Structure I
Amino acid sequence: MVKTLTIYLEGGGDSEGLRRRCREGFRKLFARCDFKRMPKLVACGGRGNAFDRFCTAHADGKEDAILLVDSEDPIADISKTWPHLKLRDNWDKPEGAVDEQVLLMTTCMETWIIADRVALRAFYKNEFKENQLPPLVDLEGRQRHSVQDSLQNATKDCKNKYEKGKRSFEVLAVLSRSTLEQHLPSFKRARTELAKKLGENT
């Protein structure tokens, strides 16, 4: 019997409404990856809770569990996920877990968002100040606070200015898979690993 592929997501805060929006945003983004079947998405709020729920599911063994969290800091080798999480968060790799079970948004979800300038211009319209965003070169090498501040500055005059929570998941839902793959090794890796888990070609 094929196990359900379940992704434990960082994001969604403490309210069910926000967690639903988190799942919906990621679902729409992953739908653009052309998977024939979709993974189950579990929005866990904080990253610590996402890790705890992943560990419980991994130990239980009934699901094929994946952890998707911000890397928080730049990472030299995005395939060495557990060493990074041990160094940064002091999280111990669960027995039997492998690096491929961790997908990192490097350095944060906003890095994925600022990679797609076409989507941002369409979403925010004329008040959007694209020149406030950093160049598309080496986006994943930038500190998360710098990335987040640049997105807030670029949208501060927009009626729907960027905010973590409801707004962030609305933007996530309209991003282009091909654009993200072009600029973000972490996103390309995430899609590749999910495709392998789902038994599909990339």
Structure II
Amino acid sequence: MSSNIYTNLLFKSLYNPVDSFRDLSQVDPAPLQILLRYSIWLLLLPPFFAWIGASNFGWRLGAEEPLRLPADALLVISIGYLLVLLFGLVSTAFISRWMASTYGANKSLGRHLALVTMVGQPLAVASIAHLFPDVLVNVLVLIPTMIWSMYLLYKGIPIALETPPERGMLMASSLVGWLLVAAVSLLGISMALWALGVGPLLGV
């Protein structure tokens, strides 16, 4: 494995993603090393920014007064946020690897994990918007970033996983479908748990 692959993932993929995808196509990084040396640090950013923002300003949901939660509730929510992100990253990498046989793509789990992390990296960086937890501000920042991440997914799969562009497009579309189903399922589960009283209680 190239000794500078982690440097490429952390920095080069932000300003020259196509070259980073090409670099990734030349190596088979170890999944655990990708997770511990790269992915986990990006996953920590959104919960950390959200915790700081909510602690200092409270969430602004369109009402006049911001929604403020107790410190212990914010900690529970931040930890839950991290666990959800971790599950989403790892499960998407496994789903991507499972799809590889169908679309003639490379089956290296480390490469799939690295690719998913590279695609999600703009969203992790853009989560700095959580420092000012206003819904409108976060939507205006994160939706364009999500579009950019989807572009990277469609662009990166054929290059990094060495599959023809037309198959890469189909594989990327399948992964987007999986992510949409997972997101909707998560919302439903969250609503059900909160309705049952599982989760932090809002202070009056």
Structure III
Amino acid sequence: MQKKVLFIGILFMMVSILQLKAQYAKTDTTHKKWFVGSSMFVLFGNLATTNSPDFFQLNVGYRITGKDVITIEPKTWKYAWPNGIHPFLNKAYGKKEEEFPGYVREYGVSLSYQRFFTNNWYAELNVMPTWQSFKDRQDKKIDNGFQIFNTYRVGYHVKLFKDRFFIQPSLAITHRAYHTTLPNGFKQLDDQWSKFVFGEPGLHVGFNF
């Protein structure tokens, strides 16, 4: 229930943010080249009592032009339910019968490309190779793995405090494009779910310099 309330709150916030586009001058052609940031939405997930991701992410980005942006994002997180279960829209998420016999810790570095269109809307392709460590419920390592995790995102860029900061609410499709064979007990549960998840909300924040 708390997850659904949070999800609805994020959607309302995204709708409200769209009203802010009047703050931008139509003749604004300047932009700062570099920025650093993170994903506040996922960091908030660290407060969850079920399947807390122990998540960390750092975004380092460069604006090639006012419309073309590349970002490198080192990150790490863990999870104990299959990635194919939508964390907000699927009731199976958090169910004991869907829980892995342990958890997966992942370490990845993603490369993303953003293309901006009219009124600060953008589309993004994010490709991330990750190294996986499978552990049992006693925190003992079972196996290693590798995964390529893609994210296809549409979002909106909001400048704050004279473009010193920004926020980017978004919705995404996530895609587990490739992964090595999961260990016994993990594989049987994971195989029941799609390699795609549609409609995952995001909230990136950053500081320009």
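Computed from the coordinates by the stated procedures, all read-outs in this text should not be read as laboratory data. Note that this is a predicted model, so its numbers are computed, not measured. Cβ atoms are built from the backbone, for glycine too; each structure is taken alone.
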Can you spot which of I, II, III the value -13500 was calculated from, given it is helix-only ellipticity at 222 nm (-39500 (n - 2.57) for each DSSP H run of 4 or more, over all residues; to 500)? I
The value 2.4 for distance in nm of label points 7 Å out along Cα→Cβ at positions 32 and 56 was derived from one model only; which of I, II, III is it? III
Distance in nm of label points 7 Å out along Cα→Cβ at positions 152 and 184 from the coordinates reads 3.7; which among I, II, III: III
Identify which of structures I, II, III gives the largest calculated value of distance in nm of label points 7 Å out along Cα→Cβ at positions 72 and 104. II
